[in-house]
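**Q** Scrolling down, you'll hit the structures one after another.
Every read-out reported here was derived from the displayed coordinates using simple, explicitly stated rules and does not represent laboratory data. These numbers come from a predicted model, not from an experiment. Cβ atoms are built from the backbone, for glycine too; each structure is taken alone.
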Structure I
Amino acid sequence: MPNTVNDIIQMKSREKITVLTGYDSTMATLCDKVDVILVGDSAGMVMLGYDDTRDVTMDDMIRFTTAVKNAKTDSLIVADLPINSYENEDSAITNSKRLVQAGAHAVKLEGGKKIADIIKAVVDSGIPVMGHLGLLPQTAEKYSVQAKKSSDAVNLLEDAKILEKAGVFSIVFEMVTRDVAKIITESVKVPTIGIGSGINCDGQVLVVHDMLGMFEKIKPKFAKRYLNLSEDIRNAINSYVKDVKEEKFPEEEHTFSMEKEELDKLEKAIG
């Protein structure tokens with residue numbers, strides 16, 4: 001049975017939640033064993049070659065969400081609302097509905113108390129929301145570890161409780177010190193999903209291309225590489241190029257032929 005938002009909520013403190021990004025049908029099919037597939041706006045960098053997520057549009061997110069939905073995965077599908085798509089309650093609700101129509105089961109927004117009313121409006125409209133605190137890639141001037149000072153930790157805990165009250169079903173914490181992530185995880189009733197925030201969160205998320213060693217432009221410290229597919233892919237492509245140049249591909253097993261009788265007729269017809 002497909003995972004639901006309630007399934008994810010019930011996993012809090014009982015079973016670790018697994019999340020990977022997914023941007024296309026092929027990868028989403030391969031990621032079917034994870035609890036949540038996040039159609040992240042990181043697709044802007046990974047799939048579209050942007051320097052950051054700020055150029056990602058709603059049309060981009062709808063296309064990626066549709067592709068993941070077409071995989072017919074049992075994972076819960078959560079799609080990012082890109083920058084400038086939730087500046088007020090009306091735009092947030094309208095664009096969240098567009099992502100749901102494209103195949104998302106829930107949406108994710110970046111920010112704390114400043115967007116709490118917007119999150120509540122989306123939740124009240126019937127669309128589940130995943131929060132995102134800590135490093136906020138859509139607006140961050142630089143990527144740095146969050147909540148290293150006690151005053152920042154207090155503010156982050158406050159934001160988490162405000163998002164919980166606004167109705168989020170879970171919260172992503174990005175690049176938050178593990179000590180603070182642990183404290184917040186134990187202080188809120190909704191699941192926390194960490195990325196670079198330590199083992200004490202209720203779940204973990206990674207960009208699948210980072211995890212598989214396919215994206216080399218950025219190599220975050222927190223992203224464990226389970227494979228080095230970039231090297232394997234390059235080697236395979238180099239072998240293909242060599243085979244074609246040396247006329248070793250295609251071989252007989254990759255080729256289709258006419259019956260001799262038909263070939264004789266053809267040769268006769270064309271003289």
Structure II
Amino acid sequence: MEIPYTVTARPDTGLWNAKLGIWLFLASEVMLFGGLFSAYIFLRLGAEPGYWPMGLLNVPVGTLNTFVLIGSSVTVVLAWAALKMRQFRRYQIYMAITVLCGLVFLGVKLGYEYPQKFHHYGAFIKKDSLPKYEEFLGNLHLAEKGLAPRVEITGHLHHEDEHHLEITLDPVNADPTNPENDRPRFWPVKATEKIAKIDKADVEFSGVFAPKHSPYFATYFTITGLHGLHVLGGVIVFCYYLLPVSTRLYRKNPEHFANRVEVAGLFWHFVDLVWIFVFPIFYLL
């Protein structure tokens with residue numbers, strides 16, 4: 001028995017089955033990510049001054065990953081176009097490039113960006129103890145310029161005992177009155193050699209930049225992690241389309257195979273579109 005409308009369009013919708021199905025699926029994905037982005041916006045708007053960090057992510061690396069995903073959207077279209085022109089060898093080349101781009105994106109995210117978060121450390125200072133650490137926070141300088149105060153001291157954990165924390169400071173806390181530190185920097189700067197000694201009694205919360213560190217990192221890991229799973233799913237599907245079993249489908253019915261690649265490409269474009277929203281709200285704003 002042959003399933004109808006796998007190649008030809010349905011008369012009622014003008015779409016073949018899989019294309020109609022992917023659009024319905026993507027509609028549900030819009031609601032999923034729309035809810036997550038809305039949660040991010042409300043959490044950010046409701047955060048107290050100084051408690052929503054900016055400039056903690058590596059903008060050049062995020063920019064690189066953005067171009068990688070945009071490039072993969074181009075190559076998946078070229079792969080589909082090659083199938084429509086019955087140029088199977090060219091299709092395989094473009095599809096392999098698409099898979100490579102997806103793997104590069106995941107490799108950068110899982111091998112470089114995420115591990116850095118779990119090596120970075122931050123300590124939120126209690127409000128009544130902020131003046132005690134003015135040397136590292138520079139809130140008087142910020143108040144003169146009408147900027148939000150700093151309530152967190154960040155860097156790398158140097159030493160910890162029962163009563164104290166010692167943090168190797170980031171430049172923003174090592175030199176808090178430097179005007180260059182009043183705004184996030186495009187190019188990240190390494191931690192300094194200056195160490196801050198902090199009484200644990202003055203700390204509201206401290207830890208690495210894991211999801212529990214702050215609402216910012218909770219939403220960051222939730223949204224980027226879910227997006228990464230979508231990227232992984234797309235890569236797995238594209239790898240399947242390079243296997244011999246898919247080659248046999250192409251030889252049997254090339255138009256049906258091209259339709260399958262188009263559906264996967266639509267999903268991939270949506271994944272790239274989500275990243276176009278993720279990149280500015282987490283890395284730039």
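**Q** Out of I, II, which structure matches 15 when relative contact order in percent (Cα under 8 Å, 6 or more apart) is calculated?
**A** Label of the originating structure: I.
**Q** Which one of I, II has mean count of other Cβ atoms within 10 Å over residues 102-109, as calculated from the coordinates, equal to 17.9?
**A** II
**Q** Here distance in nm of label points 7 Å out along Cα→Cβ at positions 70 and 86 has been calculated and equals 3.6, so which of I, II was it run on?
**A** II
**Q** 22.2, 71 is what came out when Rg and Dmax of the Cα atoms in Å, for residues 54-141 alone was calculated for one structure; which of I, II is it?
**A** II
**Q** Also: Can you spot which of I, II the value 28, 16, 4 was calculated from, given it is semi-axes √(5λ) of the Cα gyration tensor in Å, for residues 22-61 alone?
**A** Among I, II, the structure yielding 28, 16, 4 for semi-axes √(5λ) of the Cα gyration tensor in Å, for residues 22-61 alone is II.
**Q** Which structure, out of I, II, was helix-only ellipticity at 222 nm (-39500 (n - 2.57) for each DSSP H run of 4 or more, over all residues; to 500) calculated from, if the result is -18000?
**A** The value was obtained from structure II.
**Q** Upon calculation of Cα extents along the principal axes in Å from the atomic coordinates, which of the structures I, II produces 86, 37, 36?
**A** I
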